[in-house]
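Below are structures written as structure tokens.
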Structure P
């Protein structure tokens, strides 16, 4: 007979992608076999996703289809039998989300402007971790005019022929990468000379 003793702890930190199942495992010795109660942010976890692997003395908690709102936080487990109880170290679960890149303007992929007209290319780039966002024109990096939160804007008040080209935004985080582009054509104003 023995009080519960944890031989394999939870990791201190764990990360998964939104929607991708994750399993926590703790190996415990003890006789009689300890009962396990899992906690998520100090709230007891319902038993339906809890299992025990007899062969390995491994207690498991399965999180199905985790999201930031439902599953991100701290997990721990308490083991009890009539000889005593013990608690695991907590594990902090971080849920990552793929990049979501939305083109705000222009609404088309090809823009025809005359010299002197304004041009704006703006996108919303979201994700967790926050994506690294890069703008290039014909393959060369260009700085955004403004970045506020997830909104990234490149604007030219009056286009010139040298602004013509293919503008591409790439947004990348640990989970995924997205891109979107706009082709700008600039035509000159014809000056009629008499």
Structure Q
């Protein structure tokens, strides 16, 4: 897989995007989601509205920005694991395990900050609309993960099921984690329970 060169322009774009996300989460933490406007986010980030909309379509996209970056890393890890090796084929357990490893690897290299995770969890509890948007982002992430699995030789039906199963494990971990630091352990527990479905001894 070809990656774009790390040019000065690309680094400036990443910095501007990160600044907008950081400013937005500061405001969300202070005022809640509904009381924050795009204009206020742009002002806090010291950018214009035009710059904001160059990176994000609305403030909901800012809220879930970390998740988009994370699924990029997960897909890259899946493709890397499948490079020069036989894919999971029809083995659902192997496909789910690969996605679990990809999730752990992605968070190890660039996990959302605990502070942002706390803010996001609070906002999701407070807003039905945000929960709906969050579920939609998970649907899209599952589709992207399934595509990556198919690219490395996974059967399409197995890839689709594995992608949705991985997202179900993540939702379970998010719901049960007592703190952001507890999320990795809860994610592992969810995957263990999922694997037990195919183990008659459990």
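Summary of values
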quantity: Origin of the value -25000, where helix-only ellipticity at 222 nm (-39500 (n - 2.57) for each DSSP H run of 4 or more, over all residues; to 500) was derived from one of P, Q; calculated: Q
quantity: Identity of the structure behind 2.0 (criterion: distance in nm of label points 7 Å out along Cα→Cβ at positions 23 and 95, calculated), options P, Q; calculated: P
quantity: Test item: distance in nm of label points 7 Å out along Cα→Cβ at positions 39 and 175 calculated as 4.0, pick one of P, Q; calculated: Q
quantity: Ranking P, Q by FRET efficiency 1/(1 + (r/R0)^6) of positions 71 and 103 (r between Cβ atoms, R0 = 25 Å, to 0.05), the structure that comes out highest; calculated: Q
quantity: Value 1.35, calculated as Rg/Rh (Cα atoms, Kirkwood Rh), for residues 7-118 alone, assigned to which of P, Q; calculated: P
quantity: Per FRET efficiency 1/(1 + (r/R0)^6) of positions 55 and 151 (r between Cβ atoms, R0 = 25 Å, to 0.05), the highest-valued of structures P, Q; calculated: Q
quantity: Entry that produces 0.25 once FRET efficiency 1/(1 + (r/R0)^6) of positions 15 and 87 (r between Cβ atoms, R0 = 30 Å, to 0.05) is calculated, selected from P, Q; calculated: Q
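The numbers here are math on the coordinates, done by the rules we state, and not lab data. This one's a predicted model, so the numbers in the text were calculated from it and none came from an experiment. Cβ atoms are built from the backbone, for glycine too; each structure is taken alone.
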